[in-house]
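Below you'll find the structures, each written out as structure tokens.
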Structure I
Amino acid sequence: MFDTLDEKVKHDEEETTTSERYIRYAAALAVTSVLFGGLYAVVQFLE
């Protein structure tokens, strides 16, 4: 009934496929790039 966090993480990793993992990493990279790119653009605009 009460799974440890380690068991929960292992169980969650087993359910995701490689392509889902790559898509998740690509989405995280895209969001990070947009955020830092926007921050850079704002700083350049303010100068």
Structure II
Amino acid sequence: MTHEKKRRIGAGVLLALGLAIGSIGVMGTMAPPIITGVGFLTLAWVLW
């Protein structure tokens, strides 16, 4: 498996986690999970 493919898989996992955590935070109106979700999405964008 190439390094590029590993980065893409990692970015995909971070994207999925960011969306899941962020949506849980929005549904529960809790700020910390929303901020964490945005952080995960930012990391996924950087890796992509």
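For the reader, a short list of remarks on this structure follows.
- If distance in nm of label points 7 Å out along Cα→Cβ at positions 5 and 29 is computed and equals 2.8, the structure in I, II: I
- When volume of the Cα convex hull per residue in Å³ is worked out for each of I, II, structure I gives the greatest result.
Rule-based calculations on the coordinates, nothing more; no lab input. Predicted model only: the values in this text are computed from it and were never measured. Cβ atoms are built from the backbone, for glycine too; each structure is taken alone.
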